[in-house]
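Structures are listed in the sections that come next.
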Structure P
Amino acid sequence: MRKTLMLTYLILISAGLFSQTPVGTWSDHLVYTRTGSLALSPEEVFASTGSSLLVYDRKYDELRKLTRINGLTETDISTIAWSEESRTLVIAYLSTGLDLIRDNAIYHIPDIKNKYIPGKKTINRIRTRGKYAYLACSFGIVVVDLIKREIFDTWKPGDIFRTGEVRDISFGDDGKIFAATDIGLYYAAISSQGLSYPGNWSPENRLPYPGGNYNAVFFSDGRLYANRTGEYFDGDSLYVIGSSVTLFSYEPGVFNESIEPSSGGFTVSSSGMARFYSPGGQLIKMINSYPWGLPDISMAAADRDLWIADKSSGLVCFRNMNEPVSLTLPGPFSNEAVSISSHGGKTIVCGGGVDASWNNLWKPFSLSVFENNSWKLITSIPNNDAMRVVFNPSDRNHFFVSTWGTGLLEYRNNELVNSYTDLNSPLQNIIPGKPYVRICGMAFDRRGNLWLAQPEVPNTIKALKPDGTWIVNPASANVYTVGDLVITRTGHKWLLLPRGFGLFLLDDNDTPEIFNDDVHKKILVTDSENRTYPMAYSIAEDLDGNIWIGTDQGPLVYYSPERIFKNDLKAYRIRIPRSDGSGLADYLLGTETVTAIAVDGSNRKWLGTAGSGVYLVSADGTTEILNFNESNSPLLSNSILSISIDGKSGDVWFATSKGIQSFRGDATSGSENFTDVFAFPNPVREDFQGNLTISGLMRDTRVSITDISGNLVYRTVSDGGTASWDLRTYNGKRVATGVYLVFCASDDGSRSCVIKVLVIN
């Protein structure tokens with residue numbers, strides 16, 4: 001389905017305005033330092049980062065981003081190209097979907113994506129000529145009419161027996177089109193009929209290896225260049241074809257990532273080097289280092305400046321071929337995450353992880369920290385596989401990090417202050433002397449003790465006390481893996497046991513250092529009809545004290561969970577009645593794997609799934625309020641890894657399989673009083689079309705809004721610590737210009753406050 005979307009470029013919000021982001025606003029938090037493909041226009045430079053597009057405005061020296069939030073149809077950009085003739089930017093995705101951007105509008109072409117093509121289906125490179133874009137694909141060449149915005153034709157370079165995977169395309173001065181393929185270099189007259197038949201293409205047999213794997217081809221100064229991909233550590237061979245065939249360049253171990261022609265010559269780039277040549281092939285400039293480090297180049301292109309898409313430094317520009325500058329935007333260290341945690345305006349993304357069997361991935365330790373509208377990277381060598389972050393409830397600048405192998409790390413003000421392993425603490429190592437001090441789930445209790453869980457050791461549950469001493473509980477879960485840990489309001493410990501082992505439960509009878517009155521048990525989640533659910537993926541306690549468990553068959557709820565040690569307590573699946581009059585009901589997300597659960601300030605549940613995006617349901621789970629997925633929202637991926645809610649701002653953070661995003665929710669944590677109540681925007685300008693948000697409220701605050709004469713215009717109850725008003729009266733009309741009074745009263749009426757709001761229409 002083709003569609004046109006008007007572009008709205010995302011403006012970076014200043015730190016001072018961050019708290020006033022409107023409810024319902026999406027924000028992306030992606031990596032902008034890892035660029036892969038370039039396209040140059042006279043006015044702008046475009047660089048793909050995978051999930052987004054960087055756009056550099058040459059005139060205003062301004063860098064902005066384009067993502068799914070503000071225009072792009074998909075994620076996972078494979079390659080891009082600019083057509084000056086049609087003034088169109090062509091974006092190809094890994095799915096083989098296409099976006100055409102022209103005149104601040106996006107037009108999507110899904111034809112290739114939707115067509116069944118046996119075997120591999122990718123778009124490797126895009127070249128433009130006249131009104132056409134030529135897509136070098138794994139199955140041939142697709143010709144796109146950029147004016148009509150439709151597929152014009154499909155060609156099949158190769159011989160009568162097979163079609164080659166086309167890696168690059170070039171156009172000769174004599175009306176020929178050349179295709180670099182994995183079975184050789186082929187050419188044909190571009191005006192020829194029947195190019196969809198491989199037999200109508202001719203091989204370039206003058207090359208030393210005519211049947212080799214060629215990944216680049218281009219014309220410069222009347223000569224044809226072709227790059228043959230080397231095998232193993234052999235290196236690439238770049239040939240030039242004129243009156244004869246000559247080896248232009250070869251270095252052992254050097255593999256050319258891209259070769260780009262320009263009006264001033266051409267560029268040849270490998271991962272660690274970029275070379276700029278004159279049209280005749282004379283070396284003008286070579287880049288093999290930056291002032292700040294070594295390059296990791298994906299692509300280089302030149303006009304009056306030399307531009308490099310670098311995998312670690314973002315978009316790099318050598319203005320007038322002189323000193324470089326790195327152009328990038330703030331973002332996390334990686335689009336990959338194993339978990340995400342938020343508290344008091346601070347969010348931390350853990351960049352570690354484990355495989356499906358919970359073995360180490362050996363990812364170098366990384367934390368991406370977001371606060372004050374900026375990102376900071378924390379690394380700690382030789383640690384690896386950071387798993388979870390837990391904040392000290394009373395101090396967001398004091399937090400702990402669990403690792404899958406190198407123990408427990410303690411931070412204050414983003415600085416490492418303590419590292420706990422088997423060498424300096426009761427933490428136990430699976431293999432002494434090796435990095436196997438594994439920890440996953442952690443949680444603070446009301447005394448300030450940090451509880452944590454370890455697998456494959458005699459003592460599963462341990463606690464670090466505020467004074468630095470330890471509690472080692474003698475109970476053992478006797479399992480190979482441990483997941484998230486929840487401490488309930490009654491002090492009970494609920495531990496997820498991944499890989500089908502259910503739950504481990506511990507009641508220390510509120511005497512954590514006395515063990516003879518402890519009770520513990522290991523159970524499988526069992527519902528009221530005695531069906532068991534061994535695969536438990538997520539866990540959360542709601543504001544009513546109920547325990548929600550995410551399984552591969554939706555969520556289940558333990559009501560009055562403190563009774564689980566006294567009897568065989570069953571969990572309940574939530575039934576949602578059908579609206580078809582049949583009297584039947586369906587289980588809430590009964591066919592979904594619930595990978596993440598988060599509870600907002602209004603006790604609603606945000607449920608992340610393995611393949612269907614995110615659901616927001618009512619406090620009791622019987623009403624679906626929202627469903628975000630790739631097709632109906634800017635959500636990057638339907639695969640959700642972790643969800644965290646910042647109770648201060650209401651931001652709901654999603655760690656997806658394709659990157660990090662946040663959504664400004666309408667429910668915050670309730671305050672203890674009304675000392676920090678404020679409304680935004682205030683004043684409300686005539687062009688504002690959103691909701692007025694009143695924040696800093698107590699939970700279940702009764703809100704009444706009147707005009708200056710005392711006439712009631714709106715009444716509501718807060719969601720947690722936040723209330724919203726659509727600026728309309730009960731009859732649906734927008735209120736008139738004037739001052740409005742917002743009366744706030746606690747649920748029991750013991751506390752109240754009044755604030756003023758100016759509305760301008």
Structure Q
Amino acid sequence: MKFKPSIKPYTGPAGGWGSLEATTRFVLDSKQTLKNMRNLMRVNKARGFDCPGCAWGDDNHSTFSFCENGAKAVSWEATRSAVEPEFFAAHSVSTLQQQSDYFLEYQGRLTHPMRYNAETDHYEPIHWPDALALIARHINAMDNPNQIELYTSGRASNEASYLYQLFGRMLGTSNFPDCSNMCHEASGVGLKQSIGVGKGTIRIDDFEKADAIFVFGQNPGTNHPRMLHSLKNAARRGARIVSFNTLRERGLERFADPQDPVQMLTPKSSPISSSYYQPNLGGDMAAVRGMVKALLETHRQRLAAGEPPLFDLAFIERHSVGVEAYLAQVDATEWRAITAQSGLSEAQLRQAAATYQGAERVICTWAMGVTQHKHSIATVREITNLQLLFGQLGKPGAGLCPVRGHSNVQGNRTMGIDEKSPKALLDSLERHFNFTANRAVGHNTVEAIEAMLRGEVKVLIALGGNLAAAAPDTERTARALRNCDLTVHISTKLNRSHLVTGKDALILPTLGRTELDMQASGSQYITVEDSFSMVHASEGIGKPLADTQRSETAIVCGIADAVLGTQQLDWLELADDYSLIRDHIAATIPDFEDFNRRCEQPGGFYLGNAAAELRFATPSGKAEFSAAALPATLFPQLGDVQAPFTLQTLRSHDQYNTTIYGLDDRYRGVYGQREVLFIHPEDLAALGLQDGERVEIETLWNDGVVRKVDGFKLVSYDIPRGNLAAYYPETNPLVPLASFGDGTGTPTSKSIPVAIRRSEQHPSLRIA
């Protein structure tokens with residue numbers, strides 16, 4: 001692991017030879033070259049396995065159905081390197097805490113259940129029956145069921161997630177904090193309020209029919225690379241792609257398709273965005289409001305001239321309520337407020353509005369640049385307002401598309417991983433399984449951490465993920481985890497969370513997507529749901545590294561059996577045959593009828609979407625406009641104090657969520673390092689600082705807690721003045737737990753008020 005830190009502006013397109021080289025390098029580095037080449041040919045294919053990376057859908061006609069980052073994820077998981085008991089015997093937890101996140105996961109796959117020994121400060125092997133009995137003892141010693149938190153990663157399968165929430169509900173809790181709480185919660189809540197369905201309304205082939213695609217707060221080149229194929233194809237046939245993104249991102253500018261011989265053998269690449277706007281962080285709502293204000297003006301001019309209306313008045317009248325209040329709010333919003341908050345000129349927003357006006361079929365898509373702000377629900381609903389004005393629902397090539405990150409984060413929700421405990425779900429579970437569920441609202445992720453800090457939580461079980469690294473306010477999160485009597489992490493790889501132990505702690509090694517899951521009834525497959533409501537079967541074939549690794553589903557069943565026994569359900573029978581789990585899902589979850597048979601369909605099956613069929617499960621029975629005012633400020637808690645800068649956290653290109661595959665961020669020109677801070681060159685000059693200097697970054701807050709990171713290298717970048725960007729999890733210590741979205745609980749990781757000053761500290765010698 002030798003790295004040469006450098007900053008070298010990247011001039012090529014996204015994809016291309018750079019992507020091919022990186023893919024090859026990661027496959028070779030896995031020490032399972034032939035195995036992973038075979039694996040990659042089966043990614044996202046019928047009778048193959050679902051990519052453990054993002055939740056982008058499958059077009060079912062590409063030669064290869066993986067991207068560079070998908071290849072990294074597969075190779076990262078299907079490695080021959082192993083973290084065995086000897087590793088833990090040689091390394092104390094205190095020693096491992098000094099290592100980087102990259103170092104930890106680079107060590108390889110976990111193979112044996114391990115228990116932390118506080119006296120020796122080492123993890124030691126424990127047999128599976130003893131581990132499950134230990135969990136049961138801790139749970140049975142709780143004063144009440146709400147002293148447990150059942151955290152879920154978006155990589156958990158439908159089968160495992162369903163049983164996990166069922167176990168929790170039979171235990172008597174609604175505490176299901178999950179990764180969705182920290183990313184797309186605003187999408188789910190906002191869409192449900194507006195159209196009655198908390199997920200996207202389009203299918204992947206709608207990209208082939210759209211006349212315009214508006215992309216808000218999203219960097220598909222790094223976070224959803226397969227989306228670039230859809231955008232490239234749309235651009236080639238003449239669709240206008242309009243991007244709103246604070247940073248200039250190469251994946252939204254140009255793309256060379258690694259599957260296209262012409263683009264690989266010539267300098268040719270495909271332009272992506274026809275227009276590219278760089279709003280201030282948190283300015284997307286104002287930008288959309290400006291577009292609507294311009295379009296409303298044109299609409300009224302047409303009516304006054306006796307011309308056909310611009311808005312789809314028939315759609316509005318038949319399918320919506322609240323348009324009058326919304327348009328009154330638009331009228332009340334002044335252009336100067338719009339331009340100040342968005343950071344875009346009136347001319348730019350009128351130009352974007354003209355593009356929208358000229359398109360018959362429009363898709364609006366977004367990701368965490370929209371959802372990780374205090375006013376994110378209002379922003380999601382503002383985007384929805386725009387689409388409703390033009391009737392851009394219920395027709396091919398049009399609709400709303402929040403792009404989910406984890407490969408099954410949407411499926412987790414569908415399966416009942418939801419602290420808000422939907423009444424229809426609880427009614428169905430109670431009828432089918434004959435028990436009484438706790439109907440109270442449980443903890444989201446931030447609330448769970450706060451409860452741990454207060455000493456109200458005894459047991460944390462994490463089904464995947466890396467909570468200590470993913471959560472905000474890193475030091476306080478670590479303190480929260482250490483307050484627990486028992487922490488249990490079900491994981492494929494060693495990560496930061498395993499080193500932040502409760503008084504007692506377990507690591508349980510689980511199988512990955514690429515591996516053969518052999519149970520008593522034979523080889524098993526699992527299912528996942530993508531961003532387009534398609535459910536896919538996923539079946540690995542690789543031989544597991546050790547017979548002590550168990551599937552997620554088997555582990556959940558083992559825990560439930562140890563705690564609840566067989567009085568209500570034979571959990572171990574379900575672990576033996578996953579088709580039985582799917583029978584229960586079919587009986588209790590809408591749209592999963594005949595689940596097992598439908599899994600055989602190549603390409604998966606579509607769950608349907610009521611809003612896409614113009615059926616709206618809202619109080620009014622219609623789509624509901626939102627008449628929210630623009631926020632007066634992103635930081636109301638600061639009062640009259642003006643933040644010098646607003647910081648967003650983001651991923652590097654060699655990263656997926658908290659998993660760091662390498663230390664390069666190729667498209668942004670950063671190599672061999674991660675502690676960098678992207679800044680506008682004029683802001684550098686105004687501060688009297690230069691490229692390459694080191695700074696400390698401090699959060700401006702009002703709770704007396706010092707939140708600071710140090711030693712970050714300044715990098716000039718194409719980003720609006722007053723805005724900064726840096727990688728997480730390195731900058732997660734700067735995000736206060738109390739800074740979360742209204743109505744979501746989602747940390748405001750895209751709008752952190754900070755000050756920067758020249759560092760007095762020398763850079764760390766630690767790798768990454």
Structure R
Amino acid sequence: MKWYSKYIQVYEKPFVSAPQQVTDFVRNKLQKLSENRQPLASVILICHNEETRLLSCLWSLCENQYDFPIEILAINNNSSDHTEDLLKQLGVTYFNELQKGPGHARQCGLNQAKGAYHICIDADTIYPPHYIETHVRELMKKGVVGTFSLWSFIPDETHSKFGLWLYETLRDLYLTIQAVQRPELCVRGMTFGFNTELGRKFGFRKDIIRGEDGSLALSMKPYGKLIFIHSKKARVMTGYGTLNNDGSLFSSFKVRVVKGVKGIGGIFSKKKEYKDEESNLVKRNKNMRITRTINSIIVLFLYITTISCIKNKNLYDDSLAEKKVISNPEFLYPYINDSISHTAEITIHIKEGVRQLTLSDAVIPPLKYNKSWLFMLTQDDCRHAAFCYTWAAINGKPLSKKSFYDLPHLQTNDLPSDCYYLGKTLGSTDGAENEVRFSFATTLAPEEKWMDNVTTINKKDNGFHEQNGLVWGNVKEMLNFGIGIAFHDVMATDINNPNDILAHYEIAQNIILNRLGRGCKMLAEPNGNKNYVEAAHNYPVIKTFTLQTGGERIHPFEEMLNLENKLIERIFFNNHDEIKEKIVNELSYPCEQREIIYAGVHGTDTSWAEFLLWLNDTYGQDGDDSMWMPNQEEYYEYNYYQVHGTTEVNYENEHTIKLTVHLPGQEYFYYPSVTVNLSGIKKEDIKQISSNDEVTGLSFANYENGIMLNIDCRKYLAEHAENFVKRYETNPTSVSAKADALYFVNMLKDSDKKTELKKRVE
């Protein structure tokens with residue numbers, strides 16, 4: 001018996017005729033899957049008027065075999081039959097997409113997906129037992145961004161078995177040839193899988209009737225491989241769909257042969273873009289706009305009438321059952337959508353009766369927040385401890401004397417029994433009474449498979465052991481808190497060959513872009529190997545370096561210091577006393593003579609936590625507040641703005657001053673934030689400060705004979721802050737969650753949004 005035979009018994013049959021044991025099985029399975037809070041893969045089926053085919057599809061998906069967590073979500077695409085009723089009866093987690101069309105439906109699913117990998121499903125299709133596993137295993141391989149597989153048609157009485165076999169055989173051969181240079185043309189939505197985060201970078205096209213799947217595949221192709229899966233394990237069974245639009249099987253075959261012959265020459269050459277056929281474009285007429293408006297009103301009404309009934313849900317799984325989960329935060333700052341360059345406009349309104357002000361030029365000082373010395377830290381080898389010791393200590397998270405944990409342990413409060421807390425977060429201030437937490441840079445190992453390792457939670461033996469290194473989810477959470485990243489070792493065959501290393505920089509970068517939605521521009525030289533530095537000089541994306549030996553000692557207050565392509569030396573101290581001695585000695589010099597104190601480290605432990613606490617209590621927010629501790633990426637960007645940025649001061653009128661700050665950036669810039677000193681005016685002279693939309697964060701305070709303004713132009717700073725507010729709202733008894741929420745809210749400029757978010761926390 002064919003694997004699909006049992007599913008055909010309910011295919012295109014009334015739902016009421018389905019065996020009760022089948023519907024019960026599907027319902028129970030879907031209920032269990034809905035408990036997966038951190039799925040590895042999101043299985044997203046779209047359905048438009050599929051009431052007679054939906055059960056067969058879901059039954060086959062529920063019987064799929066795999067050893068990792070998944071979620072199954074459905075998108076009801078403006079169905080006019082009983083599709084939505086069946087979704088409710090079966091207990092499927094589903095969303096309504098009122099805009100008709102596969103592009104709209106698939107994008108809705110992509111927006112809701114939690115998994116690292118996205119599996120597209122059509123509700124009129126039946127899937128073999130190892131379908132999900134086969135696609136996901138390929139997607140987890142290095143450099144793979146998308147997968148696609150083959151399909152057959154469900155046998156029926158109107159189509160010849162031999163005719164179908166011949167048709168499918170010739171079609172498969174054609175697709176195999178075509179996939180060599182133009183795999184995007186072989187992609188079908190019902191057999192398509194891809195990296196979720198990369199998919200979100202481009203999204204599904206909504207302006208075409210069909211081809212949204214291949215278009216997305218084409219967009220992703222420059223970032224990695226599109227894998228054609230020929231295995232029977234991934235070969236699906238589907239209905240006849242557009243095949244029947246051409247009449248008989250023979251007619252359909254003829255149409256496709258003629259089309260294939262006409263385009264045969266083109267399949268042997270790559271293409272970066274395709275011209276849309278006029279017939280495939282969605283017509284955007286007035287009636288459609290009216291329909292969208294009405295639909296929007298309906299959605300708004302439903303939202304308003306139901307919002308009061310929505311309960312705060314615990315986003316974390318409190319079950320005691322042992323589980324293997326993928327480490328992943330519920331939110332990652334969308335770096336890919338940020339702008340490279342920024343123009344900040346600050347309008348300062350002066351109080352009535354204030355003396356005539358004499359303003360000099362605005363100046364970006366050598367160090368942010370006008371700090372007098374700089375400390376930096378880079379942690380090598382993608383060490384697990386970078387998350388649960390270094391990052392944890394800075395951000396007030398639990399520490400253990402001997403154990404290690406990942407993000408899912410923190411999310412589920414499944415922690416080592418000996419955990420303790422420092423009792424506060426560690427940092428300095430922005431000079432205007434707002435906290436600025438310490439930062440550092442961690443190196444990555446993008447080509448290593450263990451960065452995809454799953455985490456076991458609720459493990460009975462409490463085995464919180466050190467893993468091979470950081471997993472991607474830990475890195476994402478660290479990035480949310482401002483940690484920097486750097487290239488280090490790569491998996492080059494010959495590490496003494498700069499060309500081999502260079503090729504792997506590109507491989508590693510593509511993986512980083514796929515996993516994190518942002519690139520890397522920093523190299524932390526591994527093991528003193530200068531071949532890495534030589535290779536990096538031929539990879540223009542890398543702009544900032546730190547060396548173990550032979551680098552420069554940087555003095556931040558040197559006149560117009562330019563860090564671009566500077567080889568900065570760091571020191572691997574033998575112990576913390578040596579670092580403290582170095583600090584005390586360096587601070588005995590005037591600011592102009594002080595060099596950066598730059599520490600390198602591999603593993604960290606609670607003794608490093610105590611050292612960071614000492615920095616906080618002595619030179620940070622609980623000390624003299626003289627130190628700035630950024631990661632090297634941020635310091636490089638700040639210096640770039642100091643060198644290349646411009647400031648303009650103009651009088652709009654007698655009581656209005658306009659400050660314009662131009663911040664030109666480079667590729668992979670993510671810290672568009674500067675301090676500007678404006679002399680000749682004091683805080684008490686100011687009635688109000690406003691800004692343009694480019695400015696999302698703003699604070700100011702008196703400094704020397706004027707004021708300092710701290711300007712932040714991160715586009716999604718408010719959304720970022722709201723994410724942490726939501727985290728707090730799901731766990732309002734958590735002191736740490738409240739501290740994080742207030743920290744990010746306080747970064748915002750004064751606005752109604754900031755006030756609203758503060759009220760939700762306080």
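No lab work stands behind these numbers, since they all come straight from the coordinates. Keep in mind it's a predicted model, so treat the numbers as computed, not measured.
Remarks
- Highest-scoring entry among P, Q, R, by Rg/Rh (Cα atoms, Kirkwood Rh), for residues 229-540 alone, is P.
- Source structure of the calculated read-out (Cα extents along the principal axes in Å, for residues 653-748 alone, 49, 36, 24) within P, Q, R: R.
- Source structure of the calculated read-out (Cα extents along the principal axes in Å, 79, 62, 57) within P, Q, R: Q.
- Source structure (of P, Q, R) for relative contact order in percent (Cα under 8 Å, 6 or more apart), computed value 21: Q
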